[in-house]
Each structure stands twice: as structure tokens, then as C-alpha cells.
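Below, each structure is written out as C-alpha cells.
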Structure P
Amino acid sequence: MQRAFYFLFFIPFLACQPSAQKTEEKQSVDSTQTTISRTDSSVIDLVEKKATLGKSETIAITNDPVFHKDKTFEAIPLVNVLKQIPAYASLKPEETQVVFECEDGYNPSMPLTKVINSKAYLAIRDKDAPAGEDWTTLQKGSETKKIAPFYICYTDVKGEDPSYKWPYNLVRISLTSASKETAALFPKNDDSVVKGYGLFKTHCLTCHALNGVGGTLGPELNKPKSVTEYWKSEDLKAFIANPASYRDRVKMPNLGLKKKEIEEIVGYLSYMAKQ
């Protein structure tokens, strides 16, 4: 799910926050290890490479899901940026995930094939920003959102599609094996929670880690103890349905999930408590 101003499945019982997306925790992901494995050949530091990212163009976004209005950016086709990652040429797109790493700890990932098959861009400047500034600073309630230094956006994708990620405050992009992420999180012994796995991956993994895999904006949900082991099941479901009913000034928004979807997610988390 995109981070378009809602900080996904943010369970604030451990004070954390999406745009407070913590610093730079490196992740490596294999079936036994918890963070997304990365090497210099599979990562591009966007800040370091800013001057050589490629030729930019002006793009227009209709109803941008972060700004909630039509926007114009100076941007570089994302595939041109990805091609600068040394490992890109030797990877199979259908077996690869693109991981977006933001300063605040928000680390969404997407299949490389979805990126390649969409009109995805790396925005380097907000052309609607005040004179003398590169970016508009967003105010969400009492919080100020930093969009710089980079923002991923699309000219052919609707913002409400949670399978496409619109991360801002972006600093790095890495490529990792989709099978490694799946091996760490996929329910191998219980088909009944596969749907919950899919919902969790779409709506929660970008901000929360499970066994170390995922974002660092929200708390880790499974180690050393699963959230399902110290939250009452009904309270946990009610919290996910309406976080503001449990936490004053909560960062996690109402995700609009159906009751059955919430039950599927909690069922998956309960299954993973034993993994």
C-alpha cells in the first residue's frame, strides 16, 4: 500500500512513525536471516549519484495520492535509474523485488516487473514548489512531511492501487530476490493463512517488519514476541480497524480494511508467532 499520507498498519504500542521512518537500517533477507541482503552491486545511493542519475523531463500526475491534487514534477524514468545498478543487467525481472529505502524507515518493495511495465518516475524536483525551493513541504495536521530528496510517482497508475508504491523522502533503491522475501514470510505449512499473508504483504510490510523483513517505520511484529501474544485478539482487530479509537494522535490511519480482511491478517500473524 502506498504511503500516501497514511503510515501503514502502524501499531504504535512501540512509539514509532512512518515519516519518522527511522534512519538507515540495512536489511538482509534469506530463509534464516532477517534483513534484505544487499551488496554494492545491487544498491544505488540516490543522493550520492544525484548528478549522474540521467536526463530528466517534466511529467504531470493527475490526483497525486501524496499531495491529493494534480502535480507537476521534474523526473527521470525510473527504469533508467535502475539500469545504473550493476546487478540489474544480470537479474531476471520476474524473480526480483525493488526495495525503496527512505530516510524515515519506510521500506516498501514491488516486483521489478510492475516497475518495468509501468510509467514509473523518480521525481527530483517539485515544479509547483514555492519560488527558490525544490520541494513543497507538506503539512498533515500537526506534522510536517519532508518529500525531499526523491519521490517515486507514476503517470499511468491510480494512487488507490496498493500494489504500487509512492515512497517519498527516498534515498536508496536496492534489488533483491523475490524468492528470499517469500521464503522468509510465506506460510509453508498452512494454506488457510495464505490470503492473510498477501494482505499483510500489501498493507503492512512496508512499515512493519516480520522476523526482521520489512520496514522500520513501525515496530517489528513477531520477534522476540508476536504482537498476537500480548494483545487481546479482539482489541488488536479493533485497533487495526480504527487506530484513533485506541490512540490519541495516532500516526496509523484507518486503512479501510474489511472485517474479514483484518481477521485474515491477524490469523496470519498468529500463525507466524510460531515461526
Structure Q
Amino acid sequence: MIDLDPRLNAFRPDLADAALRETIDAEAYTAGSPRRVACGRLPLLTRPADDSRMGSELLFGEAVTVFDVRDGWAWLQNRTDGYVGYARADHLDESFGAPTQRVAALRTYLFSQPDLKSPVRDLLSMTSLVCGQDRENGFIGLATGGWVWADHTAAMDEYEADHAAVALHFLGAPYLWGGRSSIGLDCSGLVQMSLARCGKQAPRDSDMQASLGAAVPFDDDESVLAHGDLVFWPGHVGIWLEGSEFVHANATDMMVVRGPFAPTVRHIGDATGSDVTAVRRP
């Protein structure tokens, strides 16, 4: 049997993605059914249990393929990055509508009415997708209900140009394993979200991201680095900034921080015993 990454391939002994029929032995196969995430942030767990570790996180409007629903839990695959896991089924919508805009601000509120004094229904994060139907008083009314401030959104084909600059908007965001928003995110989540806002798709985890773009030969010589280069260690990644600085979400500061690159390299080396393993230019 071929050794497939379970993070990116939906298979269990009892059920598997129909696309894996020729690769994986399972009792049954299914093509799954399409849904979209209908809440601001939805944990994607490694097991169908509330005390399970969060492997990743789903954002409002993201498309998923649901393979199984049991006891309120959906086993699914995120169509944004292919990540597989379990999420609460009642936060998935089959009549969401085709997205018309994406959230461009770091985060924005979903109001109950086109009025900034109206009750808040949810909080939507950067790259979230919305299906807008109406405009009133500077707000966009969503097909799923609620209103977002129009200037906090962008057209589906409107992107930023500098992913490193986008990453700096997340400064101070708390570290959260598996997180993908300014409410909490991990090192690879910061890289993925920053690239996504620039229209560049990236895998979810740092080991997968280490194959992004072009390799940059690096032997402790910063002169070869360019603004936006991704710098990797085992289990960690961050973004090099012009001026010999570095931005990353890390578990030492427990937040996204910016600082000089050389001391960061020394600190990570002392803590992990590893030097830089790769530099990639996305």
C-alpha cells in the first residue's frame, strides 16, 4: 500500500475518498458532498471529540468536502489547502452561495444589521469568503445573514503584493497551535495566511511549505536573502524582512513578533540544536 499523508488524504479503515479507490483499501468509498464554513473560525480536529488536538482551523466561507457525518461531527477535507480533519457539522452550510468578496482587513465584525450599533453576530478574519447580496449604509448584506463593512472586503481578484508586509499586520497575535487568524495562529499559519492575501496558495504545515517556490542556497550569509524569503528549521518557519529582521509566530514569545534575524537564529539553534534547514523564495 502506498504511504499517504493522512493530513492531506481522507482515508479510514471504514471509509475513504473515492479519489483514493485505486490507492487505499477501505470498506467503502465516497465522493463526499460540498459545504462551506458558516462561522468565523471553526476548529479542525484530529479526532471527533471536543478534547481533541486542533490540527488546523477553518475560516468563514471556506469550501470543504464532507465525507461523513456522525454524532454531530463531520469528517471533511478543506478545499483551500487539502487538510483533513473533524469539525462540528452544524457550522457547515450547503446553501452558502458563490463568494463575491473576501475579507481584506485583519478582521471585521459581522453585524446583525447595516448599523455599527447593531448586535454583533460573529467575527470574520482575513481571507474569509463572503457572498454579498445587498449594499446599504456602507455595509454588504450576506446571503447567509448579517452585514460586514464593505471597505473591509476586496474583490475576489484583488490581492496585496507583499506577503511580508501582510505578515506584519499580525504582530502581537497570540500563538495558537493550528490557528489561522489574528485571534491566534502558529508559524505556518502566519506564512499561509500572508501568502493567501497575496493570491498565493500555500500548504498548511511548515514541512509542506519547505517545498514552496525556489530554493535559496544559504550558509549563514544574510546577503543572499531577500525580503519575503521563508526561512525554515525543523517544525518552524518565518519570514525574512529587509533590514536583517525576521517575523514569525513562535512559542517562546507566544505571539507573532518582529526582531533582528541573527539573534533569532542563535536562539532557535540553542533551543532546538538545529541550524536553518532551508530557505525558499515563494
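Bear in mind these aren't lab numbers, they're just calculated from the coordinates by the rules spelled out. Predicted model only: the values in this text are computed from it and were never measured. Cβ atoms are built from the backbone, for glycine too; each structure is taken alone.
To which of P, Q does the computed value 11.2, 30 (Rg and Dmax of the Cα atoms in Å, for residues 92-139 alone) belong?
Details: P: 14.6, 43; Q: 11.2, 30.
Computed on structure Q.
Which of the displayed structures (P, Q) returns the greatest value of mean count of other Cβ atoms within 10 Å over residues 228-235 on calculation? Show your work: numbers first, answer last.
On the way: P: 12.0; Q: 20.1.
Top value of mean count of other Cβ atoms within 10 Å over residues 228-235, among P, Q, belongs to structure Q.
Taking distance in nm of label points 7 Å out along Cα→Cβ at positions 68 and 116 as the criterion, which structure among P, Q has the greatest value?
Details: P: 3.7; Q: 4.9.
Largest calculated value belongs to Q.
If distance in nm of label points 7 Å out along Cα→Cβ at positions 44 and 236 comes out at 3.9 when worked out from the coordinates, which of P, Q was used? Can you show the working numbers first?
Working: P: 3.9; Q: 2.5.
Of the options listed, only P reproduces it.
Quick check on the output: 3.1 is distance in nm of label points 7 Å out along Cα→Cβ at positions 84 and 212, derived from one of P, Q. Which one produced it?
Of the options listed, only P reproduces it.
Tell me which structure, out of P, Q, gives 12 once relative contact order in percent (Cα under 8 Å, 6 or more apart) is calculated.
Answer by label: Q.
State the single structure among P, Q that was used to calculate helix-only ellipticity at 222 nm (-39500 (n - 2.57) for each DSSP H run of 4 or more, over all residues; to 500), giving -3000. Mind showing how you got there, number by number?
On the way: P: -5000; Q: -3000.
Here the read-out was taken from Q.
Quick one: mean projected area of the Cα convex hull in nm² came out at 16.3 when computed from one of P, Q, so which one is it?
Numbers: P: 14.1; Q: 16.3.
It must be structure Q, since only it matches.
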